[in-house]
1. For which of 1, 2 does helix-only ellipticity at 222 nm (-39500 (n - 2.57) for each DSSP H run of 4 or more, over all residues; to 500), calculated from the coordinates, equal -12000?
2. Have a look at 1, 2 and say which one yields 0.05 for FRET efficiency 1/(1 + (r/R0)^6) of positions 35 and 99 (r between Cβ atoms, R0 = 25 Å, to 0.05), as calculated.
3. Work out which structure the value 0.70 belongs to, where FRET efficiency 1/(1 + (r/R0)^6) of positions 83 and 307 (r between Cβ atoms, R0 = 35 Å, to 0.05) was derived from one of 1, 2.
Structure 1
Amino acid sequence: MARVEQTIAHRHVLASQQFDPRLIQRLFVRAEELQLTLDDPRKHQKLGNLLAGRLMFTIFYEPSTRTRISFAAAGQHLGMQVIATENAREFSSAAKGETIEDTIRVLCQYRPDVIVLRHHETGAAERAAKVSTVPILNAGDGTGQHPTQALLDLYTIQQEAGRLDNLKVVIGGDLAHGRTARSLVYLLAKFPSNEIIFTSPESLKMNRDIIRYLKRRGMSYSETADYRTALKDADVVYWTRIQKERFEGAGTIEPFVIGAGELKLMKKDAVLLHPLPRVDEITTEVDNDPRSAYFRQAGNGMFIRMALIEWTLGLL
């Protein structure tokens, strides 16, 4: 954690831990302002001049739809130019053996204002930040963290549930490999009286470092394989897919599925979230239920990332 705190002055976005409740609320207020601005054509045109002449690189070593495109859209709505590569692991000099450090050193020579980085190795964003002369925004690094996703998830919880404290949050699915779940836990722990229930197949339980973190903070949590019972009292349900690309033998693991029957178990005012993409773990029959907020959640990503870009550049 010490290394993460050291980089905050440089306005990198590396890990959820670096955001305190006061800064989180500043970002959320700005995200809401930006959303309202984009809904007004007259104000939208003025917004496009805010970062005119600024340049953003989006460098993705792993596949992405929502994160990559929402960052690009965020930059362009703010007036930035965006240069993107979406399969850098295969089509960049990484295929020749170049380190992430050398890649970032070179990219900084081209005078970007910010670099958005997704990488397959845990800790790659922090390594990049150590050599970068411009802000690095971590768009996901291996099984480590995905802080911008966690912020948009938390923003959605506030929008849908109306609060960030005194919540019972069920987090389910592949918790062993899911960086989004890890990142969200760090943020939920910053607000009082929240309780987390982890539910997953035995082989996909939350890693022990997160459990130790919650214990140190004195935060209430539990673990169960009985996900249907866990759903009954939840204020927020955060569901994730089994990440077959990150481990072998995934075909033998049956996902925990939320369908119409499971939705009936949930409270009438509960919120159902998913970082997407989904596979089989949430059925399409529940998409139109007002509690299903995952598409609204995805839309919130652009507004949060716009606010984060402003913050990294010292405008917020």
Structure 2
Amino acid sequence: MPETLSRAIQIDQHGGPEQLKLVQVAVGRPGPGEVRIRHHAIGLNFIDVYQRSGLYPMNLPVQLGMEAAGVVEAVGEGVSHLQVGDRAAYASNPPGAYCEVRVLPAKCVCKLPDAISFEVGAAMMLKGMTAQYLLKRTLPQGGLNPGDFVLFHAAAGGVGLIACQWARALGLQLIGTAGSEAKCAMALANGAVAAINYAAEDFAVRVKEITQGKGVKVVYDSVGKDTWDKSLDCLQPFGLMASFGNASGPVAPFSPGILSVKGSIYVTRQTLFTHIATRESTQAIADDLFAVVSSGQVKIHIDQRYPLADVQQAHRDLEARKTTGCSILTL
């Protein structure tokens, strides 16, 4: 059978958006445990920027992209949960989603319910499953109960807007932070009980005011260096600092002794790919996401669409914090 040709975005060296090159690649048949998917839409995520820049070093050359949705074209030996013609969506390692057609491990690919469009599927898998594992699986001592306060940084981003809505559905009081008044308004419109513009005011002071001095049970932080120190001051005793990204740069080394001074607090650094390491865990997290989106409790906001060939501009906008909600590449 002749190979399939696909447009794809690759980098040959780490650096700025100019390193993103549109190329044509040959795509073969899926091997055991793999599927081949023809994409209808591709998700954009900040991890793509980390991989392009070299913050997360990659073996080069590499095709970027961690999530997409489309139709299964071929199924490898041993794959039983997918068939040719199935609508499907995924967030998956290794990267490679910035393309028209690809082969990838089937374990992280899930059938996409008919009620969810390809664009929504592509936009929500990585970000929605991240929100799920944070709010449902990355929990402080005693768990989270209705009425509990949590702090969520970058609340108007792709993960943040999903988390605002999901927290509201769970009865949690989510305090969101963002870098502008307009982004704060978006967080409030999507379920945050309060929103703090950290470009204009001290979020640690405001959190203490909102919680009447008690602080929050958990801080969910994808910003990193710029928010780290003050986030620790927002926690109740025995609270949890949950880091899951470094949008402003990596957190500087710190002494564990600071955790005792701040109230015997806990720190964890989470990543989605540990949570979706097996077919069973991937499907369980995805099913929870599909259910909350299908019910209407969580709506996926796709606020930016870029043709695949315009991926350099998409990365510039991501890094400049010009985006809100989710961004996708279209084909």
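Here, each number is a calculation from the coordinates, and none is a lab measurement. Please read these numbers as outputs of a predicted model, since none were measured by experiment. Cβ atoms are built from the backbone, for glycine too; each structure is taken alone.
1. Considering all the candidates, the number was obtained from 1.
2. The correct label is 1.
3. Of the structures listed, the value fits 2.
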